[in-house]
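Coordinate-derived values only; no laboratory data. Just so it is clear, the model here is predicted, and its values are computed rather than measured. Cβ atoms are built from the backbone, for glycine too; each structure is taken alone.
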Structure P
Amino acid sequence: MRPTEIDDAGFNIWRAEGFKQINDNIIPAKGYPTVGADYDFVDDMVLNRKTYYYLLEDIDLNGLSTFHGPVQAVPRKIYGGGD
């Protein structure tokens, strides 16, 4: 079940290493108050097998932000497996 999105304007993604925002523009909210939506964001500036930590910044229609996380990710490129 996806969380609801009440009064969400959009989102920013922050990567550890000083927690810097890594998306160029706000990711617009596309969910509804009764049901959220699925989102994808690819961080192309990572190294294989290195652990990264991310925060999700949720910005509401009044400009107030709430941070969620951190969550961890470890990229694992499979060579010869296409993109």
Structure Q
Amino acid sequence: MAVKNKTEVIGNFKTSDKDTGSTGVQVALLTASINNLVEHLKTNKNDFHSRRGLLLMVGRRRRLLRYFKSKNLTGYNALISKLGIKG
């Protein structure tokens, strides 16, 4: 992911001025990477190594979302609606 896109995602999902690694920001960055990889895999159907990386990222995002849901349910609901993903 390009640095410009990464800082834009962090800017949209940070909770304070110095927030760069909270759970919401991590989920948003993973979602952006997942979306980029899905577009890559649409044109390169036989790229199985990238497909494995995609599955690993989806699993990491799922674990982070499960943790976030247990700690902050309202923040979780706001995050998944803002990202447009299923909870």
Which entry (P, Q) yields the derived value 0.3 for distance in nm of label points 7 Å out along Cα→Cβ at positions 36 and 68:
P
As an exercise: helix-only ellipticity at 222 nm (-39500 (n - 2.57) for each DSSP H run of 4 or more, over all residues; to 500), calculated from one structure in P, Q, equals 0. Which structure is it?
P
Value 32, calculated as relative contact order in percent (Cα under 8 Å, 6 or more apart), assigned to which of P, Q
P
When P, Q are compared on percent of Cα pairs over 19 Å apart, the highest value belongs to P
As an exercise: Cα extents along the principal axes in Å, for residues 4-43 alone, calculated from one structure in P, Q, equals 38, 19, 10. Which structure is it?
Q
